[in-house]
Every structure is written in C-alpha cells, then in structure tokens.
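Engineer: Next up: some structures, all given as structure tokens.
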Structure 1
C-alpha cells in the first residue's frame, strides 16, 4: 500500500494529533507499506527527509508557534499543500490519502480527489467536526458547516477515537452515511512509556500536561490547588504552552502560589517521559477531548490520573485504582481527590499494580491499533478498485 498522510502539524509540531499521525505512519511503514507525510515547515526543520522509513515533506506556511496554530495559518498551509500536490501527484501515485482533521487536511484531500481521483479517509481529533466542542468552535463550525459535511461524506472512511465522537459524527453525517464512521482508539507505546519507580520523587509532584487553552480548562486545576494549599504540600509542573499561559502565571502570582508552580513550557518526548516517571499524580480536567494522549501516556507510566468524564476516560480509569473521574469545572471534588490521594497513596508510597498496568497495556498498544488502521485502509482500497 502506498499511503499519503496529510497533517499540518506533524512532530515536532503540534500536540496529540501529530503524535497520533506519527505513530500510525511509522507503524504502517514498519509493516512494509510506503508512507509519505505532507506537513508544515517551521524554522530549520528540513523540507524533505526520511524518518523511521516515513518520507516527510514540509511546505512553507505562516505558522508562528510549535505548539499551536490558528485558522489563518491553516488556510495558508492548505494553499501551499494544494500547490505542492498539484505537481507531486503528476509523478507520484498513491493508493489512498489519510487526512488529519476535516479541515485543513480533509479539504486538501477532497481537492486532490476531484483533480486526480485519489480516494481519501479522514481522522477527526475531536473539535473539527460540528458540534463536538460548540462553545469554542461555534462560529468556525457555522461558517464551514456545509464544507465539512461534504468532505466527510465524500471520504471512504471517517475515523474517530471514542463512542462520544462516534455519536456526534453519526448525527452530523446522518443515518445514511454513519457506516463510514469507525471508532479506533488511540494508544501508547509501552517500549517507551512505562513506569520506572526508581525515578519517583520523594516529594509530592503533580502534573498538568497539555495545551494551555480553554478546552483543557487549566483554571479548574489552579483553583483546586489553591483550595488545598494549606494542607497538602505539593509542587505542580505545568507541561505545555498556549494562549492562557500568561493569565495562569498572573493568577498563580496573585494568589501567592508561585513557589508551588513550575511552568516548564513545551517539552520533548524524552523530558515528558521523565516527568511522568518522577511525578505521582496527573490531573487532566479537559472540557472535551478526542482521546487524550496525555491520559494514555500518564497511565502507561504508572501515573494515578484524575480526569473529567470525556472521550474514553471512563474505560481507561478504574475508579480508586488508577485514578478518579470528576465533572466539568468541579474543582471542589478535584481538590478532595488530590487530598485523598496524598493521604492514602502518596504518604504510603503506593503504586499502580503490575497486573493493572498489563491489562491496559494489552488493550491500547500502538502496534495493535496500527493493524486496525491497516485493515481499514486495505479494505477501502479494495472497495475503490472494485468500483
């Protein structure tokens, strides 16, 4: 199989969506398939290279930050990607295109289908399909509603990561087309993300990992830390960056919590692993998620995770065993759970059992998940060839 992958934020750019695309691309290449990725250029990243048997092209766009983008930058990438592919596809053929996000990746894939007859599939990462995150994305979805619907209806398959996302896209496409929509979970790589309890800190370290945006709801976490500040000695590491960072730091300073917080910014995979292995607790109070890579990687490293009931968290978290579930913006319950963890688990130096870790590792290994994508892609190619 010759696969073309479209993602405007392929690592080291972006967050979870890029990591997901990288795992799938490298996994398929490892199975013997030919995989080419088209992404965005940034600073001194090479415009063409081969990484782990995956050929990567990066086209110039107006992207300004590693960790985030905006609609104008996405539009810029779509224009440059379309121009690149008009020439590239004259001499390079593919069996299938795998586009990340309905827009921008799906828009480019749709254009290539019209111009060259290249069939495509879409992977949604949550917020790109109306109305998965309506509060933040309302006007974006309203303006692009018909374009997005046309893109997902013209695809061979639409992949989502949770039942919640499947229900949403089924309503969006309608009953006649919901057969196109398929759930394949995200995963972790246990050869990389695994516990090393010898690295656990003697002090109580709590992690918050992810983009510092409204969707991740970091201020619920900050309020919970303020609530327990007088009774739970802890240090908080904020891993990530985003438009809320300055407001968060100002809030922390204003509330006299500066000595408790370390804003570490965007960190690489190696540093992220060290953080997961050395900390005791990860808190992820997101308002919505596709399927959180941070949750998966934290659990894989033996972290106890307190998270909201979004995405697939209810199947990942075994209440009181490897984490707790909270409601949206419920910082009082979050504060109580952090205090409970400190008193009943941290002070007793309790860790997640090996049996529990093995159970989740067996369910969410990327090697198995990649084979699910392989099967779906090959079926789509065969179906297309029989038309």
Structure 2
C-alpha cells in the first residue's frame, strides 16, 4: 500500500465518514484524484477489469502496455480501444506520460495534511465506493470523480431535493431578480441549491441562500486551497455556515478553463433538475444544461428579453432540445420541476428568518418596501429577498409600489 497503516490512521481515516471496506482501494482513489484531470476517463474504463489499486501498482512498477493488457484481458482491451479510438499501446504510453510526473506520495501527503489542518468547519473526503457518495454522481459512469474533497456539510451531497441553478456571469437586473426568487422558493421548500460559486447568477443564488440561512453547494473548478474567484472569497467562506464547498481536485490545484467545463457535469449530476436563468451564446452554463440533458435530468430555461445577448443562449438551447427542456414560467414552478408537490402547504415554521421578520411587519394595511425594511430591521437587499420569496409563495402580493399580506 502507498501508505502505512499508521499514516492511513493519522491522515485518511479522520476525513472519512466510515472505515473503507478496502484501505488499498481507498488510497488508490485518492492517488488517482492527484494523477488525473477530471476529463480523463481511462482509469474508469480500466476499473471495469482491473481494480484501481492494482492499476496504481502497475504504474509504480513502470509496467509496459503488454503487461497491463495481459492483466486486463482481451475483451477489456478491445472495449478501451474502441472507446478511445486508438491502440492500447498508444493509450497506455500517453497515460504514463500524463500520470508519472504526478506520481508523488509527498503531494498526496500534503493534500491530506491540508485537509486535516485546523478549520472552523469540517473538511472531509467522500470516496467513490463509499455509502456517502452521491447516487447522482454514479450516473456519470466512467466520468464520475474518484474522490470529492469537501469543506462544510458533507451530508448535503446525498440530498434528494437539490436543484442546480446556473447562468451568465454578467447578469442583468432581471436575471438577478429571477435568481433571487428561485433561491427564495428553494429555501422555503427545503431544497438545496447547487451552483458554481462564480460571479453573476451563481453568486446571486449562493448569496440569497446564505441570507435565507438555506443550504447551498458550490462546486469548485480547482482545489479547496485555491478558492476562486478571489473577489467572492467572503461569500465562499459564508457558504460553509449552512452549506459546503466541493471539489474533485486536490486542495492545491489551480482553477483552469478546462476544469470549469468539466466541473459543470458535477453541478448537473448533483441536482435533480437544472435551471438556466440567463446565458449568452457561448455561456459555460449551457455545458451544465447539456450535461443535465444527457443525464436525463429535468431541465428548464427562464424566458428572457428577445433582443438580449444574455437570453439568446438559453433560447437557442431550448429550441435545440424541444421535448427535453421546458420553459419555467414562474419561480414557484421550481418545486414541481424538482419533483416536490406544489400542493404541499407552506408552514410558517418552514420560512427562513428574513421571511418571517418581513411577514411579521405586516398588519392589515399595505406597506411600502422601505416600511417593511424599517419595521423588520432588514437591509435593503434582505428586504428585497424576503419580499420576493413571500410573493412567489403567495403570502404577500404587490399593490402599486408596495405589498400587502394575503
């Protein structure tokens, strides 16, 4: 085994929710998390015929393609060659060129030491073969991550009522309001929101969840030790209070363009449904939406202004996937999209703290927004989030420039 039992007990075991069935397999998963880029499906293909711990040993031994092919067997080699459209000799030689420079026990120890370092919120590992591994990620097949590096509430990974909300980094005022309303509906209905932690729609969803004290998951394109974007570091830290930051790369890995695109498949897999709020023609949010369609998830697009560059990507995506993608006409339709009954009554004790305070400000007379803000002791943004949530739930309605309680 790459680690001694003492090293495993000191560095790996404290990060796991359960003792793994096979320690060597657990170490191999952690090692391949360091060796491979998220787009590398070869280990997943080999895994069908040869356990990863044995593949790791062949790599350590610098085995050639002939030996590895013999261990795999003819049928497995043919399947790998057909999938990757190359001879196994070339496939294995290129894999060794990619993996061997990263084969470093010191790098793995450094990652595990960082994960075990002091933090106000727990850090943990979820391995591919553990009971804590999200069933949604299993749908990724050979593309599923070996390990999830988690900072925060690990249990959210298995949430059955999760919705992915994505969109452009240059959100309009309209997109901002819609994203806040969706996050508010999710918070009130007990849905976990999933997004990518980036500027624009992603951060609006996360920040709204934070304000409503609702759990949210942010999927990182790099490692947890290299949080990105730096301008949203405070938001990412605040997510840890009720939610979690999740990465498939070890802590020291820098975010990169191709890692953002591969990260998007995890956002799609973790949500029971995906909603695209605003997206330009080349928006990365569309890769998340396409991944969700491929996984058979429910996917919806928010209608946008016909002449807006922020709408064209979502509108084209809808037209190109008719029958698989729907239009989300109202924020409250989110619950039905995810599979939660729209007829479930909204109980006052299910409301977030901001919504309760805003609702308590109302008597029999309508109130202007600024009056709700003053009476409830909220900030302008908090009152907007709370009133938007209450309106989408049918608990208040607009009356001119103000609101009244229903």
Structure 3
C-alpha cells in the first residue's frame, strides 16, 4: 500500500493562542519566520506525500491565500471549507469536516492535527499498519516523561483497548498525537450531522478491535499555547548534530569481557581528538552515547566513570575540541532498561533535553547495536572499521 495524500484538520480557532488567533487561524502562527503549517507541509513532502487536503474553518481564507494550490511549495494543495460555527453558534467539529471532504479523499490517507509535529517516518507507519488487521492506525506517544495526560491504553499486541477523551481513566499508557493512517471506509460511521471524528469512530473501532497503534517514545511538539510555540521553535531551529559511541570510536576498547575502569586505561584512538575538533569547527555539536555495563557488574562505580569523562573532556578542551553532553547506560543486558543499546533510549533522552530532530542527525558507532539504535529513530548511522576510523568518516562528512 502506498499513501500519497495527507489530510490536515485546520478548522478550529485556537483560543489558547490569543491574541494571535484574534486575526489569524492557529496553524498560521509564526515559528522561526514562517507559519507552523509550512513546517508541517514540509515534513509531509519529505515523506513522499504529493497532495495535501486542508480542512479549513476559522479564517480559512488566510490559509488558502498563503498556500494557494501548493505549487510554490512543491506539493499539490486542495481545500475543504466548513464554517467554524453552525447556525446555532456551536463549533463544527472534525467529523463533519471529514464528512464534507469525503469526495476529495483517497481510499487510504494520512490524517493530522494542525498543531502537532512529530518526526514522522511514513514508511514505518505504513509497514506497521500492514502488520495489523485494523481500519485505522493511530500514533500514540508513550508519555514516559509525564509531559501531558494520557488518553489511550495500548495493549501488548499494539491495539487500542481504551480511549478516554476526558483523560480521567487510570492506568492509561499513552496519548493520541494524530498521524492516523485511515481507511476511508470508516468515514461511513460518521453521521451527516455535526460530530467529532475521535468520539464517534475510535470507540467503534476499539469495540471491533480494528484500531491499531504505533506506540512511540519519540517526543512530539505542539503549538497548543504560546509557551509551547517557543518550545516548537527550539525544536525546529536548524542544528548540526553528531552522536558518537565512546569505546571503539573515541578511545581504544578494553579487552573482551573487561571495561575501561579508570583514566589510566583510557587511550584516545588515533585521530579521534582531531575529528571532534573538526566537527566543532564546522558547526557540529557532539554528544556521546555509550553503554557502560561495568557499573552494573561492579567492575567500577559511577564516580570512576565520571572521573574518566571529566579528564576526557579536559584533554579534548586542551586540544580545542568539545563534547556537548555525555549519555551513558549503567545497566546490565538483563535489566530490561530502555537506555541500553540497541534500544534507542539514550538518543531519545538527548533529543528531548536538547530539542533535537533525530532524523537530521548522524550517529557514529562501532557495533551493530549502535546501528540498530540509530535505525530505530531514523538517525543516519555510520560504523567505524579498521579501514575507516573516526577522523576518516568525519573528514568525508565535512567534504560533502
């Protein structure tokens, strides 16, 4: 199955964005010099979407005037307008907007909210959808950082068992962030009258076990209020980021079944300091991502590791090089943590703390586990070898 059409719900007012939304629709709020909706359309284009249907309402003419038919953005754009308010002065909701646009929609399409941004990999979503017998796939943020309230429970087979729009049910384990893959046939569940898509369709599909979920630990960002707009701007600001594994990339590895336990055992590999300096000189921020199970196996303590890193950083600084931050997993392979590579937990932690889009980063490691961790979050991963050390790889990156 191939999806080339995306539908964006963009009809609401966005009262929490006042005073901006007194005169402009919510998705037109400026983020880093251009409307947020332009960033969202760019994300869709990167994922192979060829046509966008924008479901407008409140001040929808402002959106249509700016984007037109999409030609100047390299994508086809169409519009379906439903008034913001009905004859009784009540807000028209997502169900009616989708019902009114039904004639424009492909058999399968991607549905988005106009205020959420998530590092989309559409191919992964489609592959996941195809693995499950469902009519709709919803992307669900695991919310492990408790940054919002959950509204869904996803079971261990990746189906949604419960949806609570009021977010009062206990033991929910994620929040719906949009990025739905939808079989158009489910729109037949919507009445012709005003309705909310989520309130009508999702409970019906849950009852039939036809609502699957892509549960993600990767953080999403929102323009829901003015504070979040500032955070969105930090995330979407251009950055040049390289992640480095430590042992075997920066320094010589310890013998098998042993660990670098103190500074005396730490030996920089040829060219590694020079490589980090070269990255810095070319505008890259460098982070270290490292498994350190020697702590779990009582071969060393955290203070030993922190002393190594303190002296490593001192040596780098003396040579004009800098590591921005260091993330390490102290756990053993059998502890079931989320941070030990090949799991991508350390990369996700770094992305949250530094507002990094992992799709636009590079991870240089020396082990298949590094590649698996990078692949899990769509980070371009390169492995060093006997013929290509860190400096050789960095030099080729800089020359491009």
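Engineer: Given a value of 2.4 for distance in nm of label points 7 Å out along Cα→Cβ at positions 154 and 338, point me to the structure among 1, 2, 3 it was derived from. Kindly include the intermediate steps, with their values, before the conclusion.
Structural biologist: Details: 1: 4.8; 2: 2.4; 3: 1.1.
The read-out was computed on structure 2.
Engineer: Using the calculated result 3.2 for distance in nm of label points 7 Å out along Cα→Cβ at positions 10 and 50, pick out the matching structure from 1, 2, 3. Spell out each step's value before the answer.
Structural biologist: Details: 1: 1.4; 2: 3.2; 3: 2.1.
Answer for the origin of the read-out: 2.
Computed from the coordinates by the stated procedures, all read-outs in this text should not be read as laboratory data. Small disclaimer: the values here were computed from a predicted structure and weren't measured. Cβ atoms are built from the backbone, for glycine too; each structure is taken alone.
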